[in-house]
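Read through the structures below before going on.
None of the figures in this text is laboratory data; all of them are computed from the coordinates on show. The structure presented is a predicted model; accordingly, all values stated were derived computationally and were not measured. Cβ atoms are built from the backbone, for glycine too; each structure is taken alone.
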Structure 1
Amino acid sequence: MPEPQPLEVTEHRGHRCLCAACGTVTTAVFPNGVSAPVQYGPRISARVTDLLHAQFIPEMRVAEVMSDLFAAQQRHTPPETRAATVMTVARIGGHIHRTKGPPPGTEVMWRGYATLVEWCVGYQLRMEHERKRK
């Protein structure tokens, strides 16, 4: 088995400042796409979604596999984050989230997953192209 590829980590810190004159607290805004304290990029999200929902591998085993593949120590993902990831993949597949609508079906999830994989492959090809140019 090849050596695990280390993860590329980008940290965003939201600083708060307190105005000494008026007492107003100003909080920094995070970049677009940063919506949770801890989140994973498209490559890991696609792989985890595939293992959990297409391959039906138990969550604890997926955490072990991700640790092996990416040398990542993964904590248990909170259900709301996992649910948000599933809904994101469903929306990519064309699911329209309605309050009283049905949950996303397998066809929508598969379309979303396939699209996400295509995006990841495109990103990897672009990164290879950029590395070759340097």
Structure 2
Amino acid sequence: MEVTAVVLEIKVPELPRTILAINLVFLMIVSLLPFSTALLGSFTLKQPVSLAFYFGNQLALGLTLNAHWRYAVARGYVENMRSPVVERFSAGLFIHPIACTASLLVLFVEPTQAFNAFRFVQAFGVVIARLIRRRRKKA
């Protein structure tokens, strides 16, 4: 079995307090992940409270990771923004919070369809991101 690791080229001369603060918030939210996953596993997928806590936690994770990435890009810590790996990573960071928000919205209408909404938005977002990348290559 072959395992391929992709490493993003990031240069950080010194860590500013803003990155440390965003990272600390991100890690605090990560610490809630086992609880939200266990809550989801303990109840059926029809239970709106466990689904809301899980997707809320995922949304918070996506937003803080997105803030971390956007800050690093804005400060010039990411060297090659046109790299296909970096573009895919950026697109994934953008799509995930949208998918979580869609799931939370669907949750209040039909709780059993929350995961399907998440899957649909993720898949649709990947297709849109690929189309955008192809158009940029042609231009």
Structure 3
Amino acid sequence: MPECEFCIIVLGLMHEFSLLQNIFTILDQIALEKKLKRITKVTLRVGKLRQVVPETMQFAFETLSKSTCAEGAKLVLAFEEIKILCRDCQKEFIVEDNVYLCPACGAASVELISGKELILESVEGEVGGPTRTRT
């Protein structure tokens, strides 16, 4: 673990930047295919296990969008709960306070149903004119 506060901040930023790299590749493709001159809104569905910090994700989005058709776009983050299936009693439950024990039977034999997602849910934009991509 890094000892300096600056190193921790940089590592945190790197996490959000790396998550968004592939999203921006997809945004470029969508903009070209749909002939969008500008992307105005991007909605991402993010699982809570991704450990995304909303403010850091917003900063990374704004930084990566500079000089692209997504510059100035609104980023909306919709967080997905951590949903688990108990293998013993088959009960589904939402994880609270990082407790992964089944609330029905107390078993620790569980399977992740959701919570690791990073899904480009929707893209809104303006049609017409040249498309600015990151290339």
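Work out the source of 2.6 here, i.e. which of 1, 2, 3 gives that when distance in nm of label points 7 Å out along Cα→Cβ at positions 22 and 126 is computed.
2
Hey, distance in nm of label points 7 Å out along Cα→Cβ at positions 46 and 86 derived from one of 1, 2, 3 reads 3.2; which structure?
Here the read-out was taken from 3.
One of 1, 2, 3 was used to compute helix-only ellipticity at 222 nm (-39500 (n - 2.57) for each DSSP H run of 4 or more, over all residues; to 500), and the answer was -25500. Which one was it?
2
Of the structures labelled 1, 2, 3, one was used to calculate relative contact order in percent (Cα under 8 Å, 6 or more apart), giving 21. Name it.
Answer for the origin of the read-out: 1.
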